[in-house]
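Structures for review follow.
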Structure P
Amino acid sequence: MQEFFRKALVALILLLIVDAVAAGFCIHQSHPSTSLIPKGRGWPHWRPVTTTDAALGGTSTIRILEPGRHSLRFDFRFTDAANYPYVAADMLLEDSQGNAMPADLSRYTTVSFVAKCAPANSLLFAMPLFDATVAKPGEFWTYPTPGTYFSCSERGTPVSLDLTRLSIPQWWFGEYKVDPARQSYKLDQVAKFVFGISHRSPRGVDSHVEISDFTLHGRDDRYLVALAAIVVAGWAAFAVWFLRAHSRALAASLNAQLNSDRSFVAYRELTLEPFKDKEKAAILQFIGMHFADPELNMATVTARIGADRKKINEILKMELGLTFTGYVNTLRLTEAARLLQDRQGTPIAEIAYSVGYTSISHFNKVFKEEYGCTPGVFRRLATQRAASPEPAPAGPPDPPLDTA
């Protein structure tokens, strides 16, 4: 059994390692994140572009500062010359060839960034989405553009926005005759990200904006479901293996135990010839013949044989390596094991009483200490072994469990 428990421990450690690795991978994958600022080499690519109200006769201006990897910086001046004054810096998404190309960002749900404004400002964050049923490719004013406002300060303001809960402006529904109740949208065709002015932005003032740490965040519960499936399958497989391997190991251990106990059932064939010491023979024969008597004790043996306690203990220790109580218990348990195999219909309590035990709980306790399992499990294993006997080995066959 020690070898089995060693293997079980190794298997358990390996299972825990696999679960930990799978948990780390799945949890990481279930919370995808992509940093667009600082710029990375991976997808999605983007480049800064500007939008002003010049086409509407406005005089607002904007200038992208030398683009860096770690921020999007721009200066602007907002004026009221146009009926609808407007100025914005955009992060235009593109493919690896530098062509404008909407990106599928449906795996992301939020965006976070740090915004610095001098002077303090209230800006618009918007996200034009290409909709083939309404929009014309490249004409971004035809795209549904959900957005929201955020504040920024000179010291820098951390901003986190839910990309799934932005609002499409009402004028777009009227302009393109779209049902205003259709506020839902998908993130599978995101054209760009826009940082524009709001009605609270200072007019006629030179302003500076710096956007940094722009990161998309998402949640993909499929990986958590996969993790749960992996953990359940792994532990289920381990439990099945453990129960089957434990049953085999326990059966092998019981078989070895019963074979080693055969010397203790010699009371059936005990004669005086093997012992020149008549007193020794009398002691062993008396215990072997009366072990099932629940009243058997050291005092009974000394009274019937005439040997003192010290002599009895010396003989048992020298011949069998056991104390008086240990020898009696071994004889009783060995006979109980035989009866559990041979008398399948006999109640366990009746077998316990027949071999000298007066307490079922005590019998169960000492039986489990001797054989590593309860009498009921022992009987079931013995029945299974009898129903599915192992192939006979090439050499002399092992003795069967039955000691009769």
Structure Q
Amino acid sequence: MSGEMDKPLISRRLVDSDGSLAEVPNKAPKVGILGSGDFARSLATRLVSSGFSVVVGSRNPKRTAGLFPSAAQVTFQEEAVSSPQVIFVAVFREHYSSLCSLGDQLAGKILVDVSNPTEKEHLQNHQSNAEYLASLFPACTVVKAFNVISAWALQSGPRDGNRQVLICSDQLEAKHTISEMARTMGFTPLDMGSLASAREIEAIPLRLFPSWKVPILLALGLFVCFYAYNFIRDVLHPYVRKHENKFYKMPLSVVNTTLPCVAYVMLSLVYLPGVLAAALQLRRGTKYQRFPDWLDHWLQHRKQIGLLSFFFGMLHALYSFCLPLRRSHRYDLVNLAVKQVLDNKTRLWVEEEVWRMEIYLSMGVLALGTLALLAVTSLPSIANSLNWKEFSFVQVKQISLELQLQLGPGPA
């Protein structure tokens, strides 16, 4: 490694007092970027605001110069790779071969591959983009990093869930250098091992809600079961026994009856595995023995199950709000008024029913508010601001209140 690698990566001058990008000091560590796309622009913005001197290599620098921060130097690719020791390759895999003419200038430098393949390319290619780049430039050290960070996160700064930068390479010094850069930019580096791990890292952005598949299928299964039961009880049974046509209840009333059932069961499934895990540890007499696979997966999905419980609870509140807006409800009110007139009743007021309904609604609102608090505190951005005692207090005390409200006079 040349003397450029020994320069400090952290600059004390990040942004001006008005929040604009600061002029980079002359002795700031220089970083190169090959590419002029959206990600390259966001990366240059973040690097400049973190105190780095950025030089961008483009095939048409005059046309793209206005898209980058004024502190970044935009020039031709040959000039951009001449002095920086660390160069970010922000181009697509199919354009890697166009960089081969820069092989002599790139020799001995660190190439940071930030690309992501499409799902089709990931399945067809037997080697990752980073490994392919390493095969084209054997005299360089290739590091896979920043591919799981979005352009928005680079521009606006790290935000909890977008904070981790997965890094892999075959050379420890190169990984350490890029890790220090990631820390300077406000991110948390995570060492994923050798460059062979790049294929796994590149597969992460292609996954669609990997932790939500089982909870969503569970919620849909519960919804179908409870909906079928409520349909048979409230619609099909009256039609078969009394020939009463109540099929109009299917879109709203039956759904609204089903939603709280699913929400209650899903909420119980959040805390039940913790009880089972504690009982299993007491039975074994140790907490260091691994849980069974089914219980381990259940524990890992608790957050998603809890958020789905809150989702169904919110839907129940919205559906309940829409119940008085139904045309059938208006007909029922008119029929009740006509019946009252025919029965010569001047006042229809049942004190017990009034109180029961008031208590039902009050308990439902409090239960939904408590469930909302549980859901919000489970989000990473909120949970990270609480210490363990505060988080435990909210989760334990609030679930006790939630259960008391649910076991009150009746459902919301």
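Numbers at a glance
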quantity: Given 43.1, 130 for Rg and Dmax of the Cα atoms in Å, calculated: source structure among P, Q; calculated: P
quantity: Comparison of P, Q - label where relative contact order in percent (Cα under 8 Å, 6 or more apart) is highest; calculated: P
quantity: Distance in nm of label points 7 Å out along Cα→Cβ at positions 30 and 310 - structure with the largest value, from P, Q; calculated: P
quantity: Among P, Q, which structure scores highest (criterion: distance in nm of label points 7 Å out along Cα→Cβ at positions 38 and 382); calculated: P
quantity: Entry that produces -13000 once helix-only ellipticity at 222 nm (-39500 (n - 2.57) for each DSSP H run of 4 or more, over all residues; to 500) is calculated, selected from P, Q; calculated: P
quantity: Distance in nm of label points 7 Å out along Cα→Cβ at positions 86 and 342 - structure with the largest value, from P, Q; calculated: P
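All of the numbers you see were taken from the coordinates with simple rules; none came from a lab. Only a predicted model underlies this, so the values are computations on that prediction, with no experimental measurement involved. Cβ atoms are built from the backbone, for glycine too; each structure is taken alone.
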